[in-house]
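The data blocks that follow each hold one structure.
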Structure 1
Amino acid sequence: MKECMFFDANCRIGNSMNAPGPDAKELLSDMDAYGVDKSLVRHAAIPTGALSSNRSLAEMLRADETGRLTGVWCILPDQCGEIPSPDRFFAEMKENRIGALTLSPFEHRYVPCRWTLGKILDAAAERRVPVLLDAFAGKWPELYSFLKEFPENIFLYLEAWGKWGTDRQIRPLLENFPRFYFGTTGYWIPEGLRDLAEIYGADRILYASGFPAFNQGNQMLQLKQSGLDEKSIAKIAGLNLEKLLKGAQL
C-alpha cells in the first residue's frame, strides 16, 4: 500500500475539555509509524472555544518544521465582530498554513444557516476553501437543511459517529450535492466503500483515520480490502484531498 501517497483528512491534536491530547510531534510520530505522508488537522478543543483553539492550533503547527500538517480553523457568525472580514481571515489562514474551515454551531450557540454564516461561507465558496461538517455528525435533518442553503461550497463529511448502517442517509447527499465529499472514518464496510466509489466516483471519497481515537493504519486496511483498482485507491488515499487543498485560493 505504500506506493500510494496517504493524506489523512481527519486528525485532531491538542487538549480537549475532558482529556489531554497529542501534540503535533506525537501526530507526526504516528504518521511515520503507519506511512502517512500528510494530515489535515483540527484542534480538539474547538467546541469550547473557536478563537482560542484557532490560535493554539496555529502555534502547534509552527512546531511542524516538516510542513506535513495542514490546519483547520473554526468559523463563527460575524454579527458579534469576533472574526475579521473574509479577506483578512483568509489571509491569516494562508499565513498560518490553514487550508480548511470547520464550524461548531451547536456548542457555540447559533443556528447554522445563511443568516448567520452567509458572508464567510460565500467567501469560502468563491475561494474554493473546503469546509468540514463534523458538527453535523448524526444530525441528518440539520445537515440536509444546511447543504440546501450552501450548494456552492465544498463540504467534507469525515466523522465516525453515525456512519454505521446509514447509507440511506449518505447516498442522497453524494447524489444531490456534487461538492460533498465522504471521509472513510468509521465506515467499516470494505465492499460498501467500493460500491460508493463505483456509483458516485472515487474522486468523492477521502482517506480519513479519526486520529487519535483510531490509529492511522485502520483505514489503510479498509482501502486494501475494498477491491478497488490501484488508480481509485490512490485517489482516495491522498490525491483527492491534496487536489482540494491545492485548489483553494487563499
Structure 2
Amino acid sequence: MWEWLLPLFGFLISIAAALTGVGGGIFVVPLLTLIYGFETVTAVGTSLAAIIITSIASSVNYLKQNRVYVKAGLILACATAPGSYAGATITAIPVVKIWLGVIFGVFLIFVAAQMVYKALSSRSVKACGTVDAVFEKELIKNWRKMLLGLCLSFLGGVASGLLGIGGGVVLVPVMCYALDFPIHFSIPTSMFIMIFTSISGVTSHIQQGNVNVIYAVYLGIGAVIGSQVGAYASKKLSSKSLSLVFATMLIVASVNMILKNLHYI
C-alpha cells in the first residue's frame, strides 16, 4: 500500500540530499518508520541501500562538473567505510544505539549553530569553478590535518551505519572546518565518499536482515533523477546560501535523531 509513492519521495528527498550532501537518510528513516511501519533498524538499513543509488547518481553529475576532490575523498573513505560497518553492527545493541544517537543529535545542533554564525558573519562567495589540484596536493601532504580528518570521518561513518543518514551531516562540516574545503566542494566530495560509506554499512545491515531491497530500489528510481536536479542547483547558490541550507538540514537531522532515539517518534 502506497508503495507507488516511493519513487516520488525518492525524487524529492534526493534533491535535498544532493543539494546539501547529507544523503537523505534524515528523511527516509522517519518516512519508512512513520508511514510504512518499518522497524527502526530495517528503516536504517533500507535508507542506506537507497543512499547508495543517490550518492552514485549525484556523484556522476558532480564529477562531470569537476567539483569532487577524488584523491582526498578516497583517503577519507578509508575511515568512513569501516566506521559505517561498525555503526551498522552497533544497531544490534539497542542501549548503545539510543545513547549514541542522542549524542550525535546534540553534536549536530552545535555544528549547525556554528555554521549559521559563520555564514551570517562572513562575506558570501559565489560558487567556485573546478577543483584546485594544488590545494588537494598540499592537503594530502599535511599529515596532521589529514589524520584529524580521518578520525572525524570515522565518526561520520559510525553515524552513517548507526542511523542510516549517509554520514554527510558529519563529513561536510569536517571538510569545511577541519580540512578547509570550500562548501561548494565539500558537498560534492561528501556525496562521492558516501558511495563507499553506504556500501560498507549496507553490507552489515544485509547480514543482519535489515534491508528491504524492493523499497530501496523504488526510492532509488526517483533518486536517480532528483539527485541530478540537486547537483545542478547547488552550483547556482552562494556559499552563504548553501551554508544556511545545510545548517537547516542539520537541525532537522539532529531533532530527528534525538526524538527517534528517545522513542518519541
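What follows draws every value from the coordinates through simple rules; no lab data is involved. Bear in mind the structure is a predicted one, so any value in this text is a computation, not a measurement. Cβ atoms are built from the backbone, for glycine too; each structure is taken alone.
Data table
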item	result
Relative contact order in percent (Cα under 8 Å, 6 or more apart) derived as 43 - corresponding label from 1, 2	2
For 0.60 (FRET efficiency 1/(1 + (r/R0)^6) of positions 38 and 150 (r between Cβ atoms, R0 = 35 Å, to 0.05), calculated) the corresponding structure among 1, 2	2
Structure (1, 2) behind the derived value 13.6 of mean count of other Cβ atoms within 10 Å over residues 62-69	1
Test item: helix-only ellipticity at 222 nm (-39500 (n - 2.57) for each DSSP H run of 4 or more, over all residues; to 500) calculated as -12000, pick one of 1, 2	1
At a computed 2.6 (distance in nm of label points 7 Å out along Cα→Cβ at positions 86 and 230), which of 1, 2	2
Read-out Cα extents along the principal axes in Å, for residues 14-101 alone, computed value 42, 29, 17, structure in 1, 2	2
Read-out distance in nm of label points 7 Å out along Cα→Cβ at positions 118 and 142, computed value 1.2, structure in 1, 2	2
Top of 1, 2 by mean count of other Cβ atoms within 10 Å over residues 54-61, largest first	2
Among 1, 2, structure where distance in nm of label points 7 Å out along Cα→Cβ at positions 6 and 198 as derived comes to 2.6	1
